[in-house]
Structure I
Amino acid sequence: MARIFLALTPDKDLNDQIIELKKDLKNNVLSEADISWQKNSDHHLTLNFVGSMEPEQIEEMYQGLTEINFMSHLQIQITNVNFFPNEDSQLLVAIVKPTNQILNVFERIDEVVTRIGFGSSLKAYRPHITLGRFKDKDRPQYSFEDFGDTQISSRVSKLDVYESEFDQGKTNFLLLKSFEF
């Protein structure tokens, strides 16, 4: 069985902006921090972590996803950097503005995976892109400013289906299929 998740993968423009954000954090406020940074090629905005699926369930999900009428593109806007899911967490993320477009795509995908037997999450969806994880459980406290008018923003034009594999202490993502908007 494969561990599956669905995500929006940043296009080159947005990914380059995220890489620059990480460089700025590494060189300034987090220069002394011990962080495992997300690989630059692995940035994504998870819409649904489905979990373990059989091949036939994956095919059924693909069929459901082809029936979604996506808009021609989706605007992604990063508003600030913070910890996820709360201030005491080890996960460092770029917070994505939960626009109506993103929430609509999230809901449509949730309908597809629920229809094939994977329960809907009862938690509120809080879109984010993982930047890194603090290695030290007792990390110092950090605070980050909102980006204000200098927000990171770009378009995304496809939905990707990934398999998540844990190998020798590292999580690897394998792109299985893309659905163009």
Structure II
Amino acid sequence: MNDAKIRATIEDSIATKQRLLAHCTPAITRLCELGVATLRGGGKILLCGNGGSACDAAHAAGELVGWFEQKQRRGYAAIALGQSVPTLTAIGNDAGYEHVFAREVEAIGRAGDLLIGFTTSGGSKNVVMALKQARSQGLATAVLCGEKRGAAIDHADVAVQVPSGNTARIQESHLVCVHILCASIEDALLA
């Protein structure tokens, strides 16, 4: 990759984050409020996604259970779904891959918890099914997605729609949202 292409990629990433700032701040604020309320109420945060979005879910869970910026605090209840290979493959094999997250929500989700789904397309079937399952059990729901309106939005109490159709730019912005969520939870629960 030459310097011009590198520069163009970085500039596109910056432009996407500027649009995120201009258009998504209210949704990000609401996501943070849901996260804080969930943990204050004794609930847990469940997270799910596919591929790079699975990494975003695991990253968020790791920051919450471990720590983000505040090293002197208790761990917060957060679980990234789909991380157990035996569970993932058993559900996928026996029921179909679209059920992998919903089945975990059914097993461990409780009213008062929050499910956050990551789907750059907004339409990942297994994320949509997990959101539906979560709602049926009384969990709060949120989705982080891209600008394309997918079915996941219809099953989310809050949707952060990154104003981009480029998967890499969407995922980069999701990481910013994860860090904002973790910082806001630490700030609120340590206040």
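Read-outs: derived from the displayed coordinates by stated rules, not from any lab. Remember, it's a predicted structure, so these values are computed and weren't measured experimentally. Cβ atoms are built from the backbone, for glycine too; each structure is taken alone.
For mean count of other Cβ atoms within 10 Å over residues 88-95, which of I, II scores largest? Once mean count of other Cβ atoms within 10 Å over residues 88-95 is worked out for each structure, I has the highest.
Given a value of -8000 for helix-only ellipticity at 222 nm (-39500 (n - 2.57) for each DSSP H run of 4 or more, over all residues; to 500), calculated from one of I, II, which structure does it belong to? The read-out was computed on structure I.
Can you spot which of I, II the value 34 was calculated from, given it is relative contact order in percent (Cα under 8 Å, 6 or more apart)? Value 34 for relative contact order in percent (Cα under 8 Å, 6 or more apart) corresponds to I out of I, II.
Mean count of other Cβ atoms within 10 Å over residues 32-39 was computed and gave 13.6; which structure, I, II, did it come from? Considering all the candidates, the number was obtained from I. Consider the structures I, II: one of them gives 2.7 for distance in nm of label points 7 Å out along Cα→Cβ at positions 80 and 112 as calculated from the coordinates. Say which. Derived from the structure labelled II. To which of I, II does the computed value 1.7 (distance in nm of label points 7 Å out along Cα→Cβ at positions 24 and 168) belong? That value comes from structure II. Which structure, out of I, II, was percent of Cα pairs over 14 Å apart, for residues 8-55 alone derived from, given a value of 69? Source structure for this number: II.
Structures I, II were shown, and distance in nm of label points 7 Å out along Cα→Cβ at positions 96 and 160 at 3.1 was computed from II. Structures compared: I, II; top value of distance in nm of label points 7 Å out along Cα→Cβ at positions 40 and 152, i.e. the largest, recorded for II. A value of 1.4 for distance in nm of label points 7 Å out along Cα→Cβ at positions 120 and 144, calculated from one of I, II, originates in structure II.
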